[in-house]
Structure I
């Protein structure tokens, strides 16, 4: 009598990195030739656990080195209290737990959450990575999602029509230290929407359909010129992580050589200890050169490969691309092509980044950034500042947005000439750049208008720098007007609302004589005159209260 396993096949669908265009992993999908084995597995935890084991074995038969994503129902984890057979199967096929992501699938209704969280903690303790699957189109409570603290969150593509929800989920993922992926992407428009909303990974028919054989070649649409560049402080290293080729620290040189010669796409191998912590890094070219030399194979084949390796270069998962470049710059020139290992808070390897990926992305970012600079001051326009405003609102951070301009600038141009007016604008821009530090962002939005985004305690040096300076154009004294709005967490919803609060404050500042400064608070009526001819009976100090 034929067993249900005789008619069960598995398909592999690539999980694609939207930044590098590479394959970050393979999701293994059960494909029964008859019957609804998945419906049965939802009701039978033991059966679901067996499916996970069979999925790992099916991947092993294909000899893929890519990280694996294995689906398991949330109810299975809560009921079984862990997946010991899965752990044993992973070890039996020669894989490491941190190369396997357990995709926890809905439904979550009626699943004991404490039991599920305990099981997830057990899997994470064994080294498995955790993904929350079906978010946005399933029944995953947000509180449970934050308690799980997954390494990856998978959203349904239907949410791409609600970009605000995807951006909010990206913010949550950043707080949890997770990556954001979108499933079911079928069109280039959906791919562009996923990128724009902040997703780092994706999968779907657009890139590659599920297939019986694992695919490393996928189609990824080029990035649209309209997609905003990453913040100057540097895109996260998470966006560039590639799968790592791992072998135990005790591996012989012959084992390393067999892996490299059988996998031409692998640029290097990390030798890890039993906990997954990198101990040596083996570079492809240098290793094969040593082995191919005279007597090389005889000398090294049966000896530990670690002798032909180097100390690994590592960065944490929270590092930026610029920090990775710093790590690369510290070593000798001979190692500039080495992969950099990315490690989690336990020091375990979660992947590698390649220098070429970083340089390409940062170069594109610089080109896009340069295209948006004002040609007179070389400062970015309003888009850069307002994008940062929206990020701070989403993160629940207090901030102050200020609008600065030159009083009677048209008259200055008419009397002193446009060249003197241009030099004045450049001088004001330089002054703002000099006072800007840390989290302060300065933008030149055209003409004599500037925007400054800063922490609330940075307003005092900002006001002093621009209002106390003796400005002039063609020998003619000039004054400036400054309007600031303090925004407490929850007082505004986006940059448009902030701009609406700021507009009447600017008008009030322009109505005063001399250097002026008006301060208001979002959500509260009225304003405070800090500088200007109407300030004779008002407070003139610079101490700015924290927004309440």
Structure II
């Protein structure tokens, strides 16, 4: 970096100025003579080893302190410390033993319902009926019936009519690819219309624009890539993202992929909104974008977007609103009869928004829309190779070829639902969410995190291990999300939960389970719940990384 060379040059210049002084030179030579006399007590081989050892140690220290990294110095020091600790044979052996034990348990749990796998292609292709028979057999592996509504998020609206529509449209466009716009002009128009419709929902102006993506993560990646390019144009070598600890971890992925600096700031412990004072303090000359959520995944809280946007305007940086989770709920809140502060392009300073069509837009997985306030920002997400021997190659997003069938199915879903359909689904989902939050706030022993008003309710406890509640809910058939920092659980409310009796069952089950747990608040948690709890107490997060990586490895076992 430039500042390092400036520091070196200043040091050399300072030493040169000092050595031009005769008295300084004589003093320095005298001190060096004393050092030489002191070192005569050591053998040559000892001096060599001491020099080499000191050099290696200083180099390692410099690598930790001055290495350009997406994570702050405190995190780098912590990681370096635990890497050294794991060099100790006894520590390494114990960690390896526990990791193997944990992963063996995970593998047993994940693969227990698997059937005998094929290790290679059949010598002769199967008939259509035989392939369908194979699918029927594999479907028997599923043990959780999501249609009962006992699942948090994941399945947002799976009506039979919508399923029939999307599968028919998908079949009609199965081989289409928007990379070849001349071959599939209808797919090009469908994508343009989906983007325009979504911009309209978020009050995009005449200059606003966007693209479709494969999901919320790609939408976030592309937005951060755009801001990185803007930073590069300003001469910033490592552009910085400033965001709250509650923001989606896709921003962490973007920082790692695109070599951006990442600065997390805390949330208010009561409201769970981003701490504006901390965010303001974190803004630096390298900052290119501030992130706010509407709402965020852990506890379903909408950040004070208008205040974040004011910071963006004041410091001349972009403001990204992550509305991936609530993208097709929050735009309809006011029309559905609920209060909602402006959060979109109506707010001056908001420069990009991500919204998933495959969640509350009810489109098939995986589709999303990334929107910008101007075309100049959108162009920063493009990839263009003008000198390739295969011709000029340009793509709007990360993928080259894309599934035109998904674009078409999303287009059909939005047309089928219409504005009135989304207003009605918003009424049901938000009413159910607020009902659950109100009822759970009355349950002794637990408390609702913040004031959820959209589609997620987070619950924690100060009296006992909340993961005991998590485990007992699993025993009753619920499939919910476990969270950390703080230990908590949440329910992401979907159309399935608006069916008669489902929300009441959740509140009743939580109340009964909490009463059981509260009767013995000091009891230990076991099973999966224990893993969630213990994982938060392990200071060496690389151990958790290895468990997560091992889990992914297991998913690909046949």
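Here, each number is a calculation from the coordinates, and none is a lab measurement. Note that the structure is predicted; figures quoted are calculated from it, not measured. Cβ atoms are built from the backbone, for glycine too; each structure is taken alone.
Thinking of I, II, which structure, once helix-only ellipticity at 222 nm (-39500 (n - 2.57) for each DSSP H run of 4 or more, over all residues; to 500) is computed, gives back -11000? Mind dumping the intermediate values first?
Details: I: -11000; II: -16500.
This value belongs to structure I.
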Tell me which of I, II gives 7.3 when you compute distance in nm of label points 7 Å out along Cα→Cβ at positions 48 and 176. II
When mean count of other Cβ atoms within 10 Å over residues 320-327 is compared over structures I, II, which one is greatest? II
Of the structures labelled I, II, one was used to calculate distance in nm of label points 7 Å out along Cα→Cβ at positions 264 and 288, giving 0.9. Name it. I
When you work out relative contact order in percent (Cα under 8 Å, 6 or more apart) for each of the structures I, II, which one comes out largest? II
Matching task: -0.40, -1.17 is the computed value of log10 I(q)/I(0) by the Debye sum over Cα atoms at q = 0.06, 0.11 Å⁻¹. Pick the structure from I, II. II
